[in-house]
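The structures considered in this document are given below.
Every read-out reported here was derived from the displayed coordinates using simple, explicitly stated rules and does not represent laboratory data. All of these numbers come straight from a predicted model, not from anything done at the bench.
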Structure I
């Protein structure tokens, strides 16, 4: 009798464990480092999508997702790789992230692709990632800087800037965007007075600012990070009076920058991926209801990246790595029922019935044949102590 009871107990325990076992997801972003003021909202946005899918009761018959965060640092590829290895060895089926281009490429090449783990980055924009040998496991909901640099150059022209000095953070992201932007502004007939790199992590940038100032220009384009060298360049330029107009890359746009410099940025402008479309408006409301300020960079892209992972699992009927890889493209693109933020239950139910969906999400998701967003961009300017959107590009 005791053996019978024990056997029954073990059977029930095994069944319960299988039913209640969470699906493990990883989020890897720079929670420390040069964009640490941006990443909390990005992570929270991704977790909002994972929670929405879990709470729906429709994910693979009632499965739930548990999330483990890891720190990419944004700039230290060795540390980022070690952190990603921890996620993979812990059993995550996919990774939302990473963020900065250099660490994203390192994680993909050294960890994710060899282990067959899908990564969907919300913010890695280097053109070099387009040709990454990723075996179909790397995607990004942010568009490439090959287009972003052109958009920033178009805005510079429209703002009637005649000459510009350019400084960029000395990594894959900075150099790639600086190369595209420099060529594009020259094509618009704008004089480029200097193109110089700067290193992050320095206490003083007076030497870099002096070089830019000696070259001159109506403005200085700062292609970098708002919590690191880019901020230091602006501080040095304002202190010395070298420049009062700053052209800002996406990595420089965040409320903490305005909080630091206030009205001194009133002539400044820039661009970052984003949309003013239907999905963007819906996401603002969904995020607000979840206690998230969605105004910062890459929050929408983070929600969309996480949503695509959940929908890919549902489309394939399994919570495993290969299923996600095989189904991301089909749920991201037409044909199918358009799905917006807050509609993940609707999407999951349709997929469970074998119906096709076209996830539009917060950013109007549409992937190229290599799995990166075509994307749209927002022209930003500083007004009333905040970054405001002038228009979509």
Structure II
């Protein structure tokens, strides 16, 4: 019976956190499109969070239908003259200048000026970036900015993996690493480098327990293959002691600067990662799909609920901050991905608008757009399947 309750709890925690995180990020993105469209006088038919069968719906005073779909994997804003929720093509192509002017006056999206359409499209990703900046700012305002010198702080063992080299040798949680083979150790990266560089080689660790007792322990890092090279692995999670951390309080202006820096850092690291895939420097195995987001959301929620917290609001506060942090990171990812120049995505629309501007205001031929959207659908579907396969290989042992 306890196993059943534990299983139901996991379903609730993982499923609930996934739906909450993804729904907020999608809402932020689509609301950006929606709000700018309203400001520019564009007629809107539907605002939906999720796809498929409608679980709930209502109409506002402007006649917009708001929906919550049964499949919480995205959302859309459907303009009055859209042929489908992707806003790729109008229901009817208008070539007559007089009719086009009438359609523009009626607020039909595809009849609007290039400026209006561009602003509406770019507002989605831009809203994701703004949300991330504000979320990171709120987080650092509440928790403070971590200015710990991790290169000099003692290395704390926070957990020991069962059946790993560390567990076999008798390492324990809560111990700090004082030395390796008699040489003093400070900093997570330096200790990790020693372990990585000595696969299969015995090492003597000097460990200090929480009560101050010191002992030496022989351990042999296990050989493991990482990016084509044999490296050492202990099977431990590392951090620094709470008392060794240095937290600096920040004012609102500093928090916003920090939030912008965090957001920009994620963008630049994502660009570097993608460039590394094409150059062969990085593997595509880190690309995650919906299942990956589900697992990370559940892990963040579980860690927040299980860990003792001094955060305002206790466990609930820690859970809120943990999920807000994940929302911020995912929001940057959604904004970045949508700016990629792939038809069906916002970036693809912007490419079409750029071509239209270069052609003196004449859109690309309908046939060319149709084939481009088909290619875009193939790219998006392939990426989705690839990411899902990555998720499966991470969940099922022996498939990597």
Structure III
């Protein structure tokens, strides 16, 4: 590899297809990799999702001899910069031949240059395409297949990014829970039942119910603000726009299992929420990411035979946290998932320094910390600061003030 790679900015539909196809070729022999649904990836790469109402993205391919060997996307998330009042740019959708350090370095430089032209001062990632979607680079637990909406990559990628000058910014944890470990008769089950029973006897006004599919959108839109409020002080938090919320709610309807989406209420008012989904990746394996095989598996009922679930959001309003609502929701989610047919669950992801969430999960479910994902960052040198950038930053802030993250 004496010749430097050629870096090509993705501009045409053909180039977008090459960008999309690369990981399916690179990871074909990896038994743990699960192909993402091509249709969903194509929508993102064409900029046809609600995220791009407040963001822009440039995609780059690294080529050798006309053959793609790597890819990266540079992402300017104006909502992030308006929320945090900084000049952070992002990168995502990183893929590269594991032994091609020079391609990885060239791709990172291309993304860095594009972000620097927009007045951004650092580059953080990977995010695909934001912290509200897939994010992080897997650095531990490579032998385990990813669950729904979680990334997967070979071990070499950490070395490639570090060769490009990126350093650790933050780690994200994923926990593995065997439902038998907290099933009826286990010490953990008896302990948590005592806590839940004490909560109910002391606070009879607290009730827990599952999602009602007859009023699916009304239910989810009513409880998402609880989840958003609980995340508000988290590192990297960016509120979702109303368009993003509606898009997410409608996309999740296709795979939601109402038995494992739980709501806590106090005197009939929202107090807490536990969001979980069946592991769609069990259906996607072996499909090549193509829609027709996925639809056939749905039609033949294979989705009902999914045995894993992912708990991706749990929250309680601050004024109710002392009641033990989050622990009770966690326990109930896993136990109800077990009745539905799930024998194990992943709770992900949790920031390494979110001590309260880590402690709640560890004490409640006695899980294994079985995966770690990492966000990387590097400064962008000699970033220009222009009137245009300042104007765009102010416009983004105005946009967020007008666009409430919560439904009306």
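For P(r) over Cα pairs in 10 Å bins from 0, in percent, the calculated result is 4, 21, 31, 26, 13, 4, 0, 0, so let me know which of I, II, III that is.
III
One of I, II, III was used to compute helix-only ellipticity at 222 nm (-39500 (n - 2.57) for each DSSP H run of 4 or more, over all residues; to 500), and the answer was -11500. Which one was it?
Of the options listed, only III reproduces it.
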